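For reference, the structures are reproduced in the following blocks.
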Structure I
Amino acid sequence: MVFDSIGDRDHEQVSHFTDPETGLQAIVAIHDTTLGPSLGGTRMLDYETEQHALEDVLRLSQAMTYKAAAADLPLGGGKAVILGNPDDLKSEALFEAYGRAVDCLGGRYITSVDVNSGVADMDVIARETDHVVGTSNGLGDPSPITAHGVYHGVRACTESVYGTESTSGREVLIQGLGKVGRSLAEELLADGASVTVTDIDENAVDAFAREHDVETIPSDAVFDQSCDIFAPCAVGGVINDETIPQLDCDIVAGGANNILAERRHATALRDRGILYAPDYVINGGGLITVAKEYLGGTREEAYEEAAAIGDRLLEMIELAEERETTVLEAADAYAREQIEAAERTTPAVPTQL
């Protein structure tokens, strides 16, 4: 079953690690290293079964390959999961053991923060390996840079739909006032956009509204709100069979991961005349930041490269129009072209387990 699973997605290597003393059970999936070493976060979750963990890490690592390629980064796609309840298992000893596991991969996989793993955990991992980013000695919080890339992606969408990249006077609904959503709202306000915000944390919404004098709506009224641009910056799966008929907007472009519940929803949006910016393209600023940290560079350079997301997205939008397809398909094609170009000059790597 394992060989079938990795073969279905063309993974190069899947490694299982255990450490009985700490209770570590981890899976590292390296999807593709054609463009460079694989980079992706490590999440710690209490999966229902080992098969669920395997399917999750395989899916996520494949997505990281496309995300890196779409950002024109010299990196491949990888991801890791640690199985178990973090409240019960999380310890410095466990992350030290995990750091040794990462190190034995010889740099083919670089890890970083993810669900239930943070900067402090990366600092522990860094005691055992150099193949880690997102530490306290790194380039700092990538969230504002992610938001900066989303902002320029939104401007690319407005140029395509309205003929001008300025968001001045456009009504933007931002769902989620976390670090990315808040920074995105501030950039859009500075550009003259009319911003409405919502979040399940009503205190955060009220505080932001008082500070910036913006409109707010209850979190359960998101899809009843008419706007020009809908920017999901919270949970994934918000664009689905139930919500698509309710949308009253021209553009869907936000910082959340996995905005679409299923890939087919990109076509459903296109059929309704709504432009969708693929999330793995528009929110690539975070990956750009940790890549810059690993490869060597500054936070200012990361901001500059995140701003280039707008130009890249506009190219994908134009490609989609030429091919009469979705921007998601065009983005996938762009990523595949980067990988295939590199494959022509890179020896093949045997699939490993």
Structure II
Amino acid sequence: MYTIKIIPKTLHFKQPAGTSRGVYHTRKVWYILLTDTQTGKYGVGECAPLPALSCDDLPDYSEILAYHCHQTELNGYLDYEALRPYPSMLFGLETAFAHLKAGNLQFWDTPFSKGEKEIPINGLIWMGNFDEMYSRIEEKMKLGFRCIKVKIGAIDFNKELELLEHIRQHFSPEQIELRVDANGAFSPADAPFKLESLHAFHIHSIEQPIRAGQWKEMATLCQQSPFPIALDEELIGINTIARKIELLETIRPQYIILKPSLHGGIQGATEWIKLAKERGIGSWVTSALESNIGLNAIAQWCATLSPDIPQGLGTGMLFTDNIDYPLHIQGDCLWFHPEEKEPDFNKFLL
């Protein structure tokens, strides 16, 4: 049997995290402390819905989470089907079980979890004014990132092109891979022109050029774009296998990007990857502003996929009041150091 304690917390960003949907200063999360009453072993998970984005960002989130935690206690197992509509809750509970089962922070047996192999990651450039973004790009280039992802759509488009031109003046496409994320900021009418303008800078891919839900328009863009399109927000709320297949076969994107907190937990994200691969669609994994508790779970799972292209796994280090974990960014790679002591969860959670 299990007992589950829910610990809500508010995390604070080291610096404002800007997207085309707004700027984050704080982050509300619910931690799950899962305890096996027979052995005393425990596992910790993180439920972290994104405001105005997650399909389970609901006014009664705390009550729904409490209900499903209680059902898990009564059943003695996790009811995946009942939790499909609540991906951030599913992610927190399933990773708490993974932690309990493993008995440590190495949820799966991989070279990454043994500290033998790194996961390549992209350098993320948050939105800001021109000077702020220019400075952040300079910093990432000096750190040696071979893949830089720039969030666009918040400032003047020509200024954003200037930022990309600055990178290309110093580094060729072979030296630095450029990804951009529009977070749905383009309209279907102006997207073709903007994609053509971006193409001059040898862009690897663009995430979500137009807002989600416009399947016909997105399908046309994916067919006609001069460089690949990756779906992100488009996957949110598509929680059944039938709907996932319908979306992939209707839009036919070149890539999908999986964020377990948004896209069905670990199990749901795994479904997405399998279905996409069957249709010749590529993918990579990204965290979604989780603390190190959630980031470690995502990274441990991501390592089981043997990633060979940069993943988006740098966002767990963004908070002033984060919990220390044996996760470290060295250059443009994420490493796990298993020899380091496991953090004091009681001190952090209580």
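Throughout, read-outs are computed from the coordinates displayed, never taken from laboratory work. All values derive from a computational prediction rather than experimental measurement. Cβ atoms are built from the backbone, for glycine too; each structure is taken alone.
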Which of I, II yields 18.8 [mean count of other Cβ atoms within 10 Å over residues 10-17, calculated]: I
Which of I, II yields 142 [volume of the Cα convex hull per residue in Å³, calculated]: I
Read-out helix-only ellipticity at 222 nm (-39500 (n - 2.57) for each DSSP H run of 4 or more, over all residues; to 500), computed value -11000, structure in I, II: II
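By the measure mean projected area of the Cα convex hull in nm², for residues 106-225 alone, tell me the structure among I, II with the highest figure.
Top value of mean projected area of the Cα convex hull in nm², for residues 106-225 alone, among I, II, belongs to structure I.
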Test item: distance in nm of label points 7 Å out along Cα→Cβ at positions 138 and 162 calculated as 1.4, pick one of I, II: II
Origin of the value 11.9, where mean projected area of the Cα convex hull in nm², for residues 122-321 alone was derived from one of I, II: I
